[in-house]
Structure 1
Amino acid sequence: MSKQFGPEYVRAIAPYQAGKPISEVAREFGLDEEAIVKLASNENPFGVPESAKEAMAKAAAELGRYPDANAFDLKQALSKRYDVPMEWITLGNGSNDILEIAAKAFVEKGQSIVYAQYSFAVYALAAQGIGARHIVVPAKNHGHDLDAMAAAIAPDTRLVFIANPNNPTGTFVTGAELEAFLKKVPSNVVVVLDEAYNEFLSAGDQYESAAWVRQYPNLLVSRTFSKAYGLAGLRVGFALAQPELTDLMNRVRQPFNVNSLAQAAAIAALNDKAFLEKSAANNAAGYEQFVEAFKQMGLEYVPSHGNFVLVKVGDDDGAGARVNLSLLKQGVIVRPVGNYGLPQWLRISIGLPQENAVLIAALQKALAENRAE
């Protein structure tokens with residue numbers, strides 16, 4: 001009998017399935033890479049801002065040396081932007097890294113983590129990776145039911161994950177609802193407020209989560225440069241929290257977990273207001289473009305506050321996979337969400353107007369094929 005290596009809770013993990021890269025789809029279906037439209041991974045369709053490219057070019061001369069392990073310049077820029085002391089900032093190799101560091105720093109094996117049904121897959125992976133107990137709270141209208149989540153906190157709960165807006169559903173809870181929730185949470189339970197899509201919120205939906213960090217010592221706000229800032233390939237995330245939390249996180253995070261190019265690009269992108277405004281405007285227009293098309297096609301969708309839309313493409317559990325395959329054959333990459341328990345739905349990222357138009361035409365064809373089967 002062969003020996004089984006590693007703990008059982010690690011062997012039980014299903015590895016994270018990333019969106020298909022363009023090159024893989026081109027090889028698999030014999031397509032021209034230049035003609036493929038990728039609307040699968042919630043990336044910024046404008047790509048890397050020019051300001052960040054220039055900053056990386058300057059930083060490249062020092063790539064023979066290790067990056068600043070404490071990322072002084074980037075932390076200083078973030079400190080100024082969010083009005084928190086530098087010691088309140090933890091950097092991550094993407095916000096995914098922040099989520100896993102939090103689980104490792106605050107939760108012991110066997111203790112519980114609370115998160116919502118249909119929320120980001122990494123929450124489950126972070127819990128499994130440390131052998132924690134999962135408390136998955138049923139969704140309300142595809143989003144977070146904060147009252148139910150507060151009631152689900154157990155004596156052994158040490159961490160709660162909340163995504164706002166939520167991925168993959170795009171749902172949103174107001175600042176007032178979040179603050180009411182924070183007031184209910186026991187002081188020994190850390191709340192991770194995952195705001196990867198915060199920059200896409202309308203002015204009326206924005207709230208001051210960075211200011212809440214001063215009021216709630218058990219709150220950790222997680223942000224990323226991968227979405228609105230266009231730096232997905234560089235992997236830069238950060239957390240804002242009081243020193244009692246950041247001290248523990250810095251004890252378990254990997255040294256040099258944000259490289260030199262990423263640090264330089266993030267500083268430039270953070271201060272590139274024009275790029276951020278252009279990205280938000282394109283996203284708002286693209287959302288309306290999708291919503292109008294979905295209505296014309298008679299498709300159910302979840303109103304979204306992110307840079308993507310969750311849309312229902314059929315009534316049986318094979319619908320999402322079939323429509324997705326048809327789209328892939330047409331050179332359009334979107335994200336199936338059957339792994340979230342949503343096999344009838346697809347998550348579609350908002351791209352440039354012409355990319356959205358290609359998706360809409362391809363989706364119409366795919367739906368016609370699906371209905372004919």
Structure 2
Amino acid sequence: MKKLKIFFTANVLWDIYIFRYGVIKSLIEDGHEVVVVAPRDSRIDFPKELKIKHIEIDLSLRGVNPIKDFKLFLQLKKIYKIEQPDIVFHYTIKPNIYGTLAAKIENVKNVAVLTGLGYSFVEGGIVSKIAKILYSFSLKYANEVWVLNEDDKNTIVFENILESKKIFILPGEGVDVDRFTSRKRVENSKIVFLMVARAFYDKGVREYVEAAKITKEKGFSVEFWFLGALGGDSRNGIDKVVMDQYEQEGILKYLGHRKDVEEVINSSDCVILPSYREGVSKVLMEAASMEKPIIATNVTGCKEIVEDGKNGFLVKVKNVEDLADKIQKFIELSFEEKKEMGKNGRIKILQEFDEKKIIEIYRRKLWSLQL
């Protein structure tokens with residue numbers, strides 16, 4: 001296969017690093033040129049730290065503003081016209097919509113990767129309706145559309161957004177099993193539960209906090225940690241004031257945002273994600289790969305990773321009592337039972353979600369798309 005100029009376009013630069021750096025690194029090692037397109041992000045400097053070209057764009061993460069969105073379309077159209085990539089991979093809703101249209105106009109092959117339809121998309125509302133209309137209009141111009149699970153594919157087909165034959169299921173975005181592996185640590189004096197996510201309510205933060213309250217009120221010797229960026233001024237987000245309040249009340253310990261997520265996971269005993277819906281949860285894959293038992297909601301994007309009773313527990317979505325019950329159930333497991341759960345998780349990740357499998361899919365798809 002000839003050497004290609006490959007673009008990765010998304011709404012958050014950090015997400016490209018967290019979710020796709022393994023793929024990008026491998027493609028560069030194959031001799032391809034890779035360029036990332038996303039807004040500036042103080043957490044990562046691609047040119048300086050990774051020696052990868054970064055083209056900055058202006059993008060409004062949330063809400064629908066026709067003027068700003070049209071400007072995004074014009075930005076991407078100009079970039080693709082000047083740079084002339086061989087193929088663009090678009091991620092997240094706005095790049096999927098406006099980037100796909102820009103690539104089509106500039107005659108650039110492109111793949112729209114829908115990493116998760118999101119709870120709000122499935123549940124409805126005005127933004128959801130607008131998104132469905134825009135998806136229906138734009139996605140037909142992608143060379144391929146990828147989703148991460150069967151449920152998302154079925155939803156897209158059911159909503160008449162796209163026909164089934166154009167949709168490919170990418171089995172998650174994989175996990176680096178060499179980085180996220182079991183390692184020695186000092187045993188905790190208390191059982192430590194960890195939630196890793198952006199601080200948004202649809203990630204299940206409220207349920208996590210309320211379940212933590214119930215567990216502590218029962219007198220168990222436990223700690224609840226939260227790792228991840230705050231939700232800022234988003235209507236669905238938890239800001240610093242609220243997070244500080246949780247800490248002051250002794251409900252949880254906020255760890256902020258850190259790059260060494262594997263060290264934090266290693267310091268915990270169990271990872272919890274009470275999300276309302278995911279694509280395929282990266283943190284659950286990482287935790288399971290490190291032989292940590294996991295507790296998550298029985299929803300799309302989580303249930304694919306958690307085998308109830310084998311490598312963790314599944315709980316009902318938005319159900320604080322069920323989450324608290326499963327937390328107590330985990331606490332009461334013997335040391336050997338917890339260890340066995342962790343080992344089962346590692347086996348599942350190696351069999352189904354090893355990043356190496358995802359990298360090979362990208363390579364194969366690049367070859368077929370260039371024919």
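If you work out relative contact order in percent (Cα under 8 Å, 6 or more apart) for 1, 2, which one comes out largest?
Numbers: 1: 23; 2: 14.
Top value of relative contact order in percent (Cα under 8 Å, 6 or more apart) goes to structure 1.
Given that semi-axes √(5λ) of the Cα gyration tensor in Å, for residues 97-136 alone, derived from a single structure, equals 14, 12, 7, which label among 1, 2 identifies that structure? Provide the component values of the computation, followed by the final result.
Details: 1: 14, 12, 7; 2: 24, 11, 5.
Here the read-out was taken from 1.
Compare FRET efficiency 1/(1 + (r/R0)^6) of positions 201 and 329 (r between Cβ atoms, R0 = 25 Å, to 0.05) across structures 1, 2 and report the one with the greatest value.
Result for FRET efficiency 1/(1 + (r/R0)^6) of positions 201 and 329 (r between Cβ atoms, R0 = 25 Å, to 0.05) over 1, 2: largest is 2.
Could you figure out which one of 1, 2 the value 3.1 for distance in nm of label points 7 Å out along Cα→Cβ at positions 41 and 273 was computed from?
Values: 1: 3.1; 2: 1.6.
The read-out was computed on structure 1.
Of structures 1, 2, which gives 168 when volume of the Cα convex hull per residue in Å³ is computed from the coordinates?
On the way: 1: 168; 2: 135.
Structure 1 accounts for this read-out.
From 1, 2, which structure was log10 I(q)/I(0) by the Debye sum over Cα atoms at q = 0.11, 0.20 Å⁻¹, for residues 9-120 alone = -0.33, -1.14 calculated on? Don't skip to the end; give the middle numbers.
Numbers: 1: -0.68, -1.26; 2: -0.33, -1.14.
Source structure: 2.
Every read-out reported here was derived from the displayed coordinates using simple, explicitly stated rules and does not represent laboratory data. Owing to the predicted nature of the structure, the values given are computational and were not obtained by experimental measurement. Cβ atoms are built from the backbone, for glycine too; each structure is taken alone.
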